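> Input: structures, listed below.
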Structure 1
Amino acid sequence: MTHLTKLSQIESFSNSLAFLQNVLSTELGDCTIAVVNSLDLDGDYFQISNYCHPNSQPIYKVAEILKRSNDQRIFSGEFIVQWKRMSSPIHVYKEHCAELFQDDLAIYDNVLVLPILLDAKVERWVLILDADNDSHTLDLSKLNLLVNFAVSSLARAEEKKKLQEITNWREQELSEISRLQHLLLPEENLSIPGIELAFKFKVYKEAGGDYFDVMSLSKDKLEHEAHKFGVMIADVTGHGPSAAVEAAMFDAILRTYRPEGNSGNPAQAIQYVNTHFFTRKNRGKFVTAIAMSYDPETKTLCYACAGHPYGYIKRGNTLIRLDQAEDIPIGVLKEYEWTNHEIKLMHHDIIFVYTDVVLETRNAKQEEFGFSRLEQTLLDAEACPHCLVDDVAEALTDFNESDELCDDLTLCAIQVFQ
């Protein structure tokens, strides 16, 4: 039990070799140990390293025991070939193995060699150079089991440490990607004259492939005048960091779009993004999107759809589906041309768009939320953009019986007043 207690304390032990010596001292008393390894060395080559004395315990990291050192001399001895087939401890004498007794080992006449089986191979050996007890009277099988258990504990602790480092790095990177992705969103307090805006954005796992933007297209208008505005909602296939990178690239391409005069329209914007979305190699991704523009002077909403779930207009107690467009997603055909569609809006109409997780969210019976449940939720909601967004989000949570959805979520509602 004492041995197991010591082995369980490896994670709090700062000096890995001193830990190993401490474990061995329970059987040997004070002892001096060293490590021999043939890691990544061919034939009969080996290294001697990691000396640890009772009164001098240099600090060694676990990696310095488990891996070969570039700072240590490399020796050669035919005995190493036999050692690699060892399964039990042996005593080695200087007169029979002169190649081993070099440098700091030169002062010893014999050593006890304990083979270390790790990763199904023997490439490391712990040497007992001297001890208070007579090593010839020891239970060598027990001693060998103990030292192997100790080295295995060191290896597991090192793997756990590296895993934690990787996890910490991954979480930091995902957090940074998420932060950058949120910078692409409209400001929470964004105000465009003539409309009221509400939106909700939630990624599946810290970073995702949803994209949303709304902007004024009337920079020359006064603040009290209703502005023409544009909307883009998009969804990159998949989710996670790679989808987030694609969404950022989508944004970068879109922001270089400069229509001539007032000739720009949603279909042209999608075609521009599609043209520049293609690279020299197949990206393995495509993007669904809806692009919209609204002109308050003509009260006309113009929209184009690239394979995205159709949006809605909530007009009082009725819903109008924006389902005329059935064009393909971005990134499928480089020369494809999208089609614009138009609809006249009325005072207080609410435009509602979303990403496909709304339709694909499943309950415990594996039923999809679907269009019918979405439409009923929109119909039941108050004629307020914030109510629409909140009610749909709440309906999804209730249906899923969890706050965790299966994909990224974006909801947007825009009420027009002119």
Structure 2
Amino acid sequence: MRNILWLVAFVLLGGPSLSYFQYQRPVQLTGAGQHYFAVDELIWKHARSDLGDLRIYAGEMESPYALVVERASRERERADVPVLQQSTIAGKTQFLIDMSRLAEYDRVDLKLATKNFVAHARVEGQDDPHGRHWAALGDSILYDLSKENLGGNHTMRLPRATFKYLRVTIDGAVKPEDVQGATSEMREDQPALWREVSSTLRQEQKGKDTVFAFDAAENVPVERVMFVVEPTQPNFRRELEIQNEKGTWLGSGEINRIHMVRGGQKIDSEDQNVDFSDGGQERGSKIKVIIHNGDDPPLKLAGARLQQLERRLYFDAPAPDQLTLYYGDEKLGPPVYDYAKLFQRAKAAAAAQLGPETSNPVYTGRPDDRPWSERHPMVLWIAIIAAVAVLSGVALRSLRT
């Protein structure tokens, strides 16, 4: 009996009901099948911070969905691959790599002992290590700029290949004995999807540091800061740190631009974004980004902005009927759907469009489930005062007698 009463209470007070949602938006479909729409700033503003109160309805019937954070993803197969027959041919370092362990691959990472160098690498493929005819697979620039604190690259990127052996020829400072090993992998990359976050920006110079202060949009998580550096800015590498309004560390990283020619080879590298965790920022959060310039002049910046990983709701539409998104119920917990547990993204998933936000015309709010004493504090205080008065009267009468 107790379990039945608990279940009834949960359905009445803890479960979803159309009259408990403050806001609604029409979902416009393009047909049947799997669809999705992105969570925008209107939803972030009025929904629970964890998006747990989002519900999709077809009429009065709830439709399941899967909430997906569109992070970068990849499927990979990685393995150590043997390096064979390191030698010098016509003044150049040449060796073979046994790729027979991998069915397919698109890159090889070399383990090199050489420091402070720039070299050109040519890669060829063949199934027979003693064969005469090798297929050209491309060229890569390998470098290590440790002395200048500009990092390095030991990766040779290739078109998808299935050759059992690779022949690598490197000209430059890399010697045969410096080639200490190699690893390879085949990757299927899915890039992350980013959305702009509305914010106001203030920039100032504090000593040798450039400081950006952002006032982010209400209730919206932020996960990346993106800079726009003037094209006229020469090569640079600057470290930065990110804090919230209380000075709590949220992340750090670096932005850089490296376009130079070393040893007759051209190096091109550019990265002006830094990802970080918002640390559970509250509504109206403020974010501070500090660029450490060291003894160099400040960077020539054209702007900076905040971004977040896109959140999408995927769902199946049996027919192109009108659906409605509801939200704005702070006491409603996240849904638990089999659809989300078994979700698989369809390559042909279609984008649905969200209509304008309106107030839910049937909204009444949840029943007040607080204890009686919290719902009627005045009555409780009157009763307490009356009881005290009665007890005081009894005490005085006892004293007189």
Structure 3
Amino acid sequence: MKTTKVSRRSFLEASAALCTLPMLVSSRVLGKDGFFPPSETINVGLIGWGTRRSNVGSRPGARFVACCDIDVRRIPKEMDGHPVKGFQYYQEMYDMPELDVVSIAAPDHWHTRMTIDACKKGKDVYCEKPLTFTLMESRQIVAAARKYDRVVSSGSQRVMEDYGQYMAPIIMSGAIGEVKEIYANCGGAPSERTYDPEPCPPELDWDAWVGQAPYFEYSRRAIDPMTWRYNSAFGTGGLGDWGGHNFGGALYSCGMDHVAPKKIFAPNTEQNPFPGVKIEMENGVNFYHGDCPGSGSNITIVGTEGKYIFGKTKDIHARHAVDVRRYSGGADNIADDFLYCVRHRTRPFQDVFYGANVSDYGHMCIIAYKLQRDLVWDKDKMEFIGDREATSMVSKVQRAPYQIEV
């Protein structure tokens, strides 16, 4: 067979020509076309494999790497087709060095403790609403996020996606004049509940599930989401659940989700004949828990020049363009907004401060409904002026060793 000799010069010239050709590399590796390279993937750990679990780890540029549930029977072996590490206790999951973000979908009474512990461990947090369980926790959770410089987002997508993107530009442009009244409806307050005790499954650490709440024996009814949500030992009722959506959406649309409550009026009184709690905000605007009479909508904004009823008002439009707070990085959902802010170290749309402040409106309503009297709130002293009983409800007694450590 004839042999062809290749000189060293010819070989080098051919090699140089090949090096000028473009390399065929997947867009996923390069981070183009909406994909992120593996080196920039955000690793997410989920707490609570129940009916409400976020999709943060399923978004582009993120992946679930761990899942924690106090009932080990519920821990999946894989999520989104990828294997995940399983943990019964979230503290062990936080020790994963590769973990970047924690997504919290535990019952309400655990939200603040889990978020603060994550901040201490250098993890960013996406926590389902309501962000906090008490007025005191609202201060503690913001302080922790700021102290440890973490990105912490409250998980209430309806604030922007369902309500704010339609109402905020209209209301903030002055289309109905100066805002005077805000009506937002949602469910009611939680109550004290008892259950018949049952044998606890060995796979469930019931003591840890109860956590800092007063202990009682296990019952299957107690752990049902629609039950614990309305049990004052664990949940904040509809005021915390849908209040996170509707209170947040109404306040944000008026550019007022940073404004604190000041005076609280019990319902059906001379001071407040409305059937729901009335809150006088620091800026003088009146906020009502309930539907505006005759509106038939869960959110109504009343101004000096008109009324905007969500889902019904069609003939009021923004007077001019308004620079309202929106999701970052061109995101169209709250999970992508959060992930963008994790990468760029900026505060998310539903930053911890907004989530905590909106939670406070629900907490105020819960206290007013329980005591059935008017209250005046001093946010600096964290007390209700001249009302010891109401002030005792600013926080709750916490059972050791599950108490919050700031």
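> Given that distance in nm of label points 7 Å out along Cα→Cβ at positions 73 and 353, derived from a single structure, equals 7.4, which label among 1, 2, 3 identifies that structure?
Derived from the structure labelled 1.
> For distance in nm of label points 7 Å out along Cα→Cβ at positions 145 and 185, the calculated result is 5.9, so let me know which of 1, 2, 3 that is.
Source structure for this number: 1.
> So FRET efficiency 1/(1 + (r/R0)^6) of positions 249 and 377 (r between Cβ atoms, R0 = 35 Å, to 0.05), computed for just one structure, reads 0.25; which one of 1, 2, 3 is that?
2
> From which structure (1, 2, 3) was relative contact order in percent (Cα under 8 Å, 6 or more apart) calculated, if the value obtained is 30?
Going through each structure in turn, the value belongs to 2.
> Where is distance in nm of label points 7 Å out along Cα→Cβ at positions 89 and 233 largest, in which of 1, 2, 3? Before the final figure, lay out the partial values.
Working: 1: 7.1; 2: 4.4; 3: 2.2.
Sorting by distance in nm of label points 7 Å out along Cα→Cβ at positions 89 and 233 in descending order puts 1 first.
> Please compute Rg/Rh (Cα atoms, Kirkwood Rh) for structures 1, 2, 3 and give me the label with the greatest value.
Result for Rg/Rh (Cα atoms, Kirkwood Rh) over 1, 2, 3: largest is 1.
> Further question on the same structure: Tell me which structure, out of 1, 2, 3, gives -3500 once helix-only ellipticity at 222 nm (-39500 (n - 2.57) for each DSSP H run of 4 or more, over all residues; to 500) is calculated. Walk me through the numbers before you get to the answer.
On the way: 1: -10000; 2: -3500; 3: -8000.
It must be structure 2, since only it matches.
Values in this text are rule-based calculations from the coordinates and carry no lab data. In this text the structure is predicted, and so the values were computed from the model without any measurement. Cβ atoms are built from the backbone, for glycine too; each structure is taken alone.
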